[in-house]
Structure 1
Amino acid sequence: MLSQIKTAISRSQSTLLQDAAGAASLIVMLMVALHLPVGF
């Protein structure tokens, strides 16, 4: 199983950074949406 994960990561090296950036932006949007009512 570990070798399959390593193979998948090595094959998708180019899109891994884009996926990480997308996940980080989703987390940021979630945090902003959760803290938005506090400002009002």
Structure 2
Amino acid sequence: MAGNTDLNAHVASYDRMIGMMKWGSVGVAIIVAIVIWLIAA
């Protein structure tokens, strides 16, 4: 079984990945909204 140190490293990298995915989806949504606004104008 994985040691506690390995588990802590995994949890830390997982939290970073989830954080990047959240901010990335917000960024993509903003870019999509701007593109749709530019096309509609």
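Every number here is computed from the coordinates shown, using simple stated rules; none is lab data. Please read all numbers here as calculations on a predicted model, not as lab measurements.
Computed values, structure above
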{"quantity": "For -27500 (helix-only ellipticity at 222 nm (-39500 (n - 2.57) for each DSSP H run of 4 or more, over all residues; to 500), calculated) the corresponding structure among 1, 2", "calculated": "1"}
{"quantity": "Cα extents along the principal axes in Å derived as 58, 12, 6 - corresponding label from 1, 2", "calculated": "2"}
